[in-house]
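Visitor: For reference, the structures are reproduced in the following blocks.
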Structure P
Amino acid sequence: MLNFGHISFQEVLTISFTLFAVIDMLGSIPVLIAMKEKLGGPIHATQATVVSGILMIIFLFFGEQFLNLLGLDIKSFAVAGSIVIFILGLEMILGIEFFKPEKDPRASGSVVPIAFPIIAGSGTLTTIMSLKAGYYDINILIAILINCVVIYVVLKSLKLLEIVLGPNGLLVIRKFFGVILLAIAVKIFSANVHGLIK
């Protein structure tokens, strides 16, 4: 399943930036801080990171089998995923909220809704499946682990990051990665749509 001979620094870098943009930890800082206040206690960074990482890895290795049960293939999912990624990019650039997150903190904690769906939400899991259509699993796995480190660092440094970046800095980062997501969505769509149109 994993071939270490297929490890590519360029692929890992591309996938890492893609997941970083989709997960959008920096853009989620205001939401995470608000959740921390509503929960009335600290966010358990280790727990949230481990749970979200496990969810992403499970979807990487068993998402295809799940699709097969539904009678779908990777290319179809990749095209659908590219549309979701495109909408996520539009969200980040235009500041319009298409996907409504769960906002009830009383039945939640570091796992729900922080690990899922804020970190490893439908957009993230869809992106992982879409990336499988064009990249080797080993490179996607490495990129997931790199992003888990980023997730942990951000969760442990919420207040410091909010002060350092400021509202304008967070806005610029969000819009920059929104453009990257749009470009990635177009690339995934164009690479997989030809196999579906007969």
Structure Q
Amino acid sequence: MPRAGLSHDAVVALALEATDDVGTEALTLAEVAARAGVKVPSLYKHIASLDVLRNAVATAATHELAHELRVAAVGVSRTEALGRLCHAYRGYALRHPGRYAATQRAPLPGERREAAHAAAAEDVQTVVSATLRGYDISDDQLIDATRALRAALHGFCALENGGGFAIPISVDESFARMVDGLDRMLSTWPA
């Protein structure tokens, strides 16, 4: 009989917290069970395996990121939308380092349980595409522009979360300059 209050969603919520504390690769069922106050076998009533749990974490985190990006970029366009989107992206990565790392896991095509993750990733792409269209980037160029933006943002966030910016110069200022550079790059994106 499942423990009162423990459900699939409760297990995923505990795993999200654990992921921020221990990292996505160090997430274990034992860690989640300890947080739930149950033995590992009790989790199997709510989640089939560690792989399924990690996928659920990636899906939930990607939905969270999509929501934050959407809220940040709604109602504005071009430079302002890009700035807000970039700051929301970085803010999410800083507040939730483990969850952020989980969002980088690409959905695996063809697996039924990956459909929700693919939908979450599509939500992120929809927000990013809308922002890029503000720069008059054509649909056939959206993937290239998205990859350039993602590489810059992920590179910065991964370095920052990993302690890669040790020089005593403002990281915030460096990020602002990068966003300005991205704005200039997108403003002159080749057709």
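Visitor: With distance in nm of label points 7 Å out along Cα→Cβ at positions 52 and 164 as the yardstick, tell me which of P, Q scores highest. Intermediate results must be reported in sequence, preceding the final value.
Guide: Numbers: P: 1.7; Q: 3.5.
The structure with the largest value is Q.
Visitor: Mean count of other Cβ atoms within 10 Å over residues 76-83 computed as 20.4: which structure among P, Q? Working shown, then result.
Guide: On the way: P: 20.4; Q: 17.5.
Computing mean count of other Cβ atoms within 10 Å over residues 76-83 on every structure in P, Q gives 20.4 only for P.
Visitor: Given a value of 1.7 for distance in nm of label points 7 Å out along Cα→Cβ at positions 44 and 124, calculated from one of P, Q, which structure does it belong to? Please report the intermediate quantities before stating the final value.
Guide: Working: P: 1.7; Q: 3.2.
Computing distance in nm of label points 7 Å out along Cα→Cβ at positions 44 and 124 on every structure in P, Q gives 1.7 only for P.
Visitor: Continuing with this model, one more query. Rank structures P, Q by Cα Rg over 2.2 N^0.38 Å and report only the one at the top, that is, the highest.
Guide: Comparing P, Q, the top value of Cα Rg over 2.2 N^0.38 Å belongs to Q.
Visitor: Here FRET efficiency 1/(1 + (r/R0)^6) of positions 36 and 60 (r between Cβ atoms, R0 = 25 Å, to 0.05) was calculated and came to 0.95; which of the structures P, Q was it taken from?
Guide: Considering all the candidates, the number was obtained from Q.
Visitor: Follow-up. Could you tell me which structure in P, Q was used to calculate relative contact order in percent (Cα under 8 Å, 6 or more apart) as 44?
Guide: Attributed to the structure labelled P.
Visitor: Let me ask you something else. Give the label, chosen from P, Q, of the structure having the highest value of FRET efficiency 1/(1 + (r/R0)^6) of positions 12 and 132 (r between Cβ atoms, R0 = 25 Å, to 0.05).
Guide: P
Visitor: Tell me which of P, Q gives 1.7 when you compute distance in nm of label points 7 Å out along Cα→Cβ at positions 92 and 116. It would help to have the intermediate numbers written out before the result.
Guide: Numbers: P: 2.3; Q: 1.7.
Comparing all candidates, it corresponds to Q.
Visitor: Identify the structure, out of P, Q, from whose coordinates FRET efficiency 1/(1 + (r/R0)^6) of positions 20 and 68 (r between Cβ atoms, R0 = 25 Å, to 0.05) was calculated to give 0.30.
Guide: Working: P: 0.30; Q: 0.95.
Going through each structure in turn, the value belongs to P.
Values in this text are rule-based calculations from the coordinates and carry no lab data. If you're wondering where the values come from, they're calculated on a predicted model, not measured in any experiment. Cβ atoms are built from the backbone, for glycine too; each structure is taken alone.
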